[in-house]
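> Below, each structure is written out as structure tokens.
Bear in mind these aren't lab numbers, they're just calculated from the coordinates by the rules spelled out. All of these numbers come straight from a predicted model, not from anything done at the bench. Cβ atoms are built from the backbone, for glycine too; each structure is taken alone.
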Structure 1
Amino acid sequence: MTHEQRNPLGVIQKGKQSLQYERDVFIKESASIVGTKEGQGPLGSLFDMVGDDDMFGCPNWEKAESSLQQDAVYTALGKAKLKPSDIRYIFAGDLLGQSIASSYGILTYEIPFFGLYGACSTCGESLSLGSMAICGGFADNVVCVTSSHFASAEKEFRFPLEYGNQRPLSATWTVTGSGAFVLTGKREKTDNVRARITGITTGIIQDYGLKDSMNMGACMAPAACNVIYQNLMDFGRSPEDYDKIITGDLGTIGQTALLELLRDYGFDISKNHMDCGIEIYDAASQDTHAGGSGCGCAATVLSAYILKQIEEGQWKRVLFVPTGALLSKTSFHEGENIPGIAHGIVIESVA
């Protein structure tokens with residue numbers, strides 16, 4: 001039996017780290033905007049918009065990333081037939097210092113703003129907080145949006161592109177893209193919704209002493225393991241209770257580490273595990289080494305592919321687990337470890 005504590009807001013506290021929603025929290029609509037490399041990958045035809053070039057008509061990489069968020073929110077609102085004034089809160093974040101991609105990208109919408117940072121797990125963090133606001137009755141409609149850009153991330157955390165540094169095979173490729181989601185607690189009979197969020201599992205920071213910023217998958221795998229294990233414990237479920245358990249950004253090396261860590265806890269998720277960083281690029285034809293990562297990785301794959309599978313009835317229930325590596329330029333240069341974080345979202349079909 002899992003520990004439960006109910007409250008009048010329609011939320012059940014489950015076990016150590018989870019919440020189960022008794023009220024409806026719907027993903028009403030979503031949008032995905034990506035760069036050229038992502039558009040050339042196996043999911044390219046599913047994204048709402050693919051840029052002609054990764055500058056998106058802007059004078060620098062940072063403004064290009066802000067443009068991604070602006071376009072993703074605009075597209076999601078349009079699909080949901082809502083105006084900015086219909087949105088109570090926006091939960092947004094990115095990888096850049098002081099989250100400048102988000103603050104400049106959504107500036108013109110004049111929506112009450114929560115700026116978030118969870119590294120590549122930010123999509124999970126935003127959906128967690130947004131769904132809590134809906135279920136708790138603090139908002140009728142909210143928007144959750146995240147983004148990343150390969151060039152702005154390389155400039156922020158690694159080397160300028162002009163340097164032409166070599167990347168080890170353990171490195172992942174930061175996705176150029178943005179995913180935006182409109183969450184609502186209200187649904188009329190004629191309204192279409194994409195899916196329902198029925199619960200969350202909030203991650204705990206995990207530090208296994210790793211320091212290699214070119215092996216993000218290994219740094220983040222322990223955090224993904226913690227969230228998946230705790231979700232199963234808190235909800236009293238087995239891996240088979242999910243059609244898919246989907247991590248965001250581990251890539252091939254991180255996936256191997258995750259599967260081994262969970263086997264130590266007695267769980268084998270190898271048959272139903274999927275990683276967005278593996279799915280978004282074609283390993284045979286696109287030189288991305290271990291796969292994709294970045295805030296935009298999980299967000300765009302969720303919007304374009306995962307929700308489509310749920311809508312079409314291919315999957316009834318998935319556990320969506322974006323993962324993040326919590327480093328900065330300062331912590332890296334001071335020789336600190338790279339802790340990881342992950343957040344789990346239980347997403348189910350409305351059928």
Structure 2
Amino acid sequence: MRFIMIGGFLGAGKTTTVGRLAKHFQDEGLRVGIVTNDQATDLVDTHTLRSQGFNVGEVAGACFCCNFNELTETSDQLQSDQQPDIILAEPVGSCTDLVATVVRPLQHLHQDQYEVAPYGVILKPSHGKRILSGEQNAGFSPKAAYIFEKQLEEADFVIINRIDQLSSEEIDELNDLLLAKYPDKTVIRMSALTGEGFDDLVDLLDQPIAVGANNMELDYDVYAEGEAELGWLNSSLTITCNEPLELDQLVLDIVEQLRADMADQSAETAHLKTIAMADNQQAVANLVSSDSPAQLSLASYASAKEVNLIVNARVAIDPAVLQEYVMAAVTLCCKQRGATAEFNETQSFRPGRPVPTHRIL
């Protein structure tokens with residue numbers, strides 16, 4: 001099987017890119033399996049990809065590097081279910097060192113099973129410009145920004161995403177900032193949403209370039225401390241109302257309320273995503289940074305009296321405080337509609353220190 005992993009920081013556009021790649025390969029007559037990854041259960045990305053008809057396995061509870069055996073077991077399960085030609089893997093957006101802990105272990109320990117494609121990392125423009133230009137107000141602390149930069153450093157190639165939202169001058173500036181720091185890096189420009197530049201990504205994945213060739217030094221103390229600065233929350237709940245609720249407006253209002261609340265707390269948002277599900281319909285809204293608006297990324301155009309909702313939030317704030325704000329925002333949006341929310345399960349925490357299963361330098 002071909003193993004294609006697409007990395008990038010939280011909110012970079014990995015899920016949209018993986019979904020577009022999956023459809024492309026399926027249209028070519030290939031069977032595709034997808035593996036998503038999170039530090040906890042109830043991942044919006046998994047539900048989003050499954051709603052598009054893809055066969056998706058999930059590695060939950062730790063990143064790929066710290067749960068390598070479950071990654072290969074999940075891939076094996078997908079293989080026994082449908083014998084995919086291609087596995088698309090989406091790692092946790094706060095992780096780095098994936099070449100040493102995932103790519104090379106696959107190449108050395110499972111070389112008879114996987115053909116590993118070049119490792120691409122998506123550059124998130126909203127935080128990328130601030131971090132790469134060394135702005136004082138980069139949104140995150142230097143330790144969290146360290147992870148962002150290390151992700152780019154280890155990549156075989158970098159994708160500047162969301163070019164549909166940027167001017168040509170802004171795209172050129174990002175490209176110049178990248179090459180100033182990583183002069184030998186291959187850079188492509190793409191919009192995962194519209195498909196502009198997508199053919200360049202497909203072509204690059206087929207290029208006979210050295211895979212996982214970028215050796216880098218990594219301070220695991222800084223890495224662990226930077227990752228632990230993020231409050232992590234996954235919450236699942238059920239919303240009921242006597243009158244039908246518009247799913248699209250509901251998720252958008254919840255994310256917008258949280259955007260305002262986090263701004264009041266001066267808490268930088270890495271990624272915030274909400275999915276509402278009812279009667280086989282899904283609506284998704286997300287926020288990718290504190291200085292960008294909430295967006296409806298998947299419209300359902302549906303209404304329902306009972307809605308299953310999942311909130312995933314990664315914000316530079318104490319997780320207990322984040323949980324209070326999430327519950328308050330959901331409750332407020334429900335009250336405005338005469339609806340009630342029953343929280344089923346909420347996991348809020350700071351990620352623990354990464355302890356890779358394998359690390360091959």
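> helix-only ellipticity at 222 nm (-39500 (n - 2.57) for each DSSP H run of 4 or more, over all residues; to 500) computed as -11000: which structure among 1, 2? Don't skip to the end; give the middle numbers.
Details: 1: -9000; 2: -11000.
Going label by label, the one that fits is 2.
> Given 56, 48, 36 as the derived value for Cα extents along the principal axes in Å, which of the supplied structures 1, 2 does it correspond to?
Details: 1: 56, 48, 36; 2: 58, 49, 40.
Going label by label, the one that fits is 1.
> For mean count of other Cβ atoms within 10 Å over residues 37-44, which of the structures 1, 2 scores highest? Display every interim value, and only then the final one.
Values: 1: 19.1; 2: 22.4.
Greatest value across 1, 2: structure 2.
> Suppose you compute FRET efficiency 1/(1 + (r/R0)^6) of positions 149 and 333 (r between Cβ atoms, R0 = 35 Å, to 0.05) for every structure in 1, 2: which one lands on 0.45? Before the final figure, lay out each step's value.
Details: 1: 0.95; 2: 0.45.
Matching structure: 2.
> Out of 1, 2, which structure matches 24 when relative contact order in percent (Cα under 8 Å, 6 or more apart) is calculated?
Working: 1: 24; 2: 21.
Structure 1 accounts for this read-out.
> As an exercise: semi-axes √(5λ) of the Cα gyration tensor in Å, for residues 189-236 alone, calculated from one structure in 1, 2, equals 31, 22, 9. Which structure is it? Please report the intermediate quantities before stating the final value.
Working: 1: 32, 16, 7; 2: 31, 22, 9.
Label of the source structure: 2.
> Can you tell which of 1, 2 yields 21.9 when mean count of other Cβ atoms within 10 Å over residues 125-132 is derived from it? Don't jump to the answer; show the numbers that get you there.
Working: 1: 26.1; 2: 21.9.
So the calculation was done on 2.
> Could you tell me which structure in 1, 2 was used to calculate Rg/Rh (Cα atoms, Kirkwood Rh), for residues 53-132 alone as 1.00? Working shown, then result.
Working: 1: 0.96; 2: 1.00.
Answer by label: 2.
> Let me ask something additional. For FRET efficiency 1/(1 + (r/R0)^6) of positions 205 and 253 (r between Cβ atoms, R0 = 30 Å, to 0.05), which of 1, 2 scores largest?
Numbers: 1: 0.90; 2: 0.20.
If we compare FRET efficiency 1/(1 + (r/R0)^6) of positions 205 and 253 (r between Cβ atoms, R0 = 30 Å, to 0.05) over 1, 2, the biggest value is for 1.
> Taking FRET efficiency 1/(1 + (r/R0)^6) of positions 293 and 317 (r between Cβ atoms, R0 = 30 Å, to 0.05) from the coordinates of each of 1, 2, which one would give 0.75?
Numbers: 1: 0.75; 2: 0.95.
The structure behind it is 1.
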